[in-house]
1. Give the label, chosen from P, Q, of the structure having the highest value of mean count of other Cβ atoms within 10 Å over residues 17-24.
2. Where is Cα Rg over 2.2 N^0.38 Å largest, in which of P, Q?
3. A value of 0 was computed for helix-only ellipticity at 222 nm (-39500 (n - 2.57) for each DSSP H run of 4 or more, over all residues; to 500); which of P, Q is the source structure?
4. Out of P, Q, which has the highest value for relative contact order in percent (Cα under 8 Å, 6 or more apart)?
Structure P
Amino acid sequence: MLQSLFVELVGTFVFINVIFQFAAKEWGAFAIGLALTAVVLFGGAVSGGHYNPAVSVAMFVAQKIDAASLCGYIAMQLLGGILAWAMYTHKLIPSV
């Protein structure tokens, strides 16, 4: 379970960072789609590759994950998004 939570944290962090960096660019949609594909391919076998609380809730409703996993996944996804936002707003990662 700890591995799954870590994968959700890192995958969400990477995905949200790419959104912040490339959303306003002409080819931003391609970069965002590529980032989502990459994090799902690299982490999907470990955590299921949710990276979005809505996906985690859908998996819970479909009874694919339990309530403890749902809470952990959502917590890690929120933390990953907050860390990505903090890095972006504090310019810890150079803009592209």
Structure Q
Amino acid sequence: MAAREYVCEVRDIPDDRGKECVVGGRVVALFKLGDEVVAIDGICPHAGGPLAQGMVRNEVVTCPWHGWQYSVRTGQHQLNPRICVETFPVSVEGTQVFVEI
């Protein structure tokens, strides 16, 4: 059964990086795309880097450890189509952000 949890306020998510949170025992990285908030698995599958700490440009986050890049909207790796991190449904109610795992 899916768990929907309050994770933060929209204002807590930086514009050029993500915000790391734990939802249902999973590390999740939240990102703002204009007025939209998206969520992907917060752990880079390459070496476990913290994706929320990576820089975001043009809807792509770069892992701060080794430079692997993922779409924050789809989770798709930017060079290898066989690599994809999981995405999670996000809802914003007023200023509150909820993630469903």
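1. Details: P: 16.0; Q: 18.5.
By mean count of other Cβ atoms within 10 Å over residues 17-24, the leading structure of P, Q is Q.
2. Values: P: 1.09; Q: 0.98.
Structure P comes out on top.
3. Q
4. Comparing P, Q by relative contact order in percent (Cα under 8 Å, 6 or more apart), the maximum is at P.
Bear in mind that the values in this text are calculations on the coordinates, not laboratory data. Since we're looking at a predicted model, the values are computed, not measured. Cβ atoms are built from the backbone, for glycine too; each structure is taken alone.
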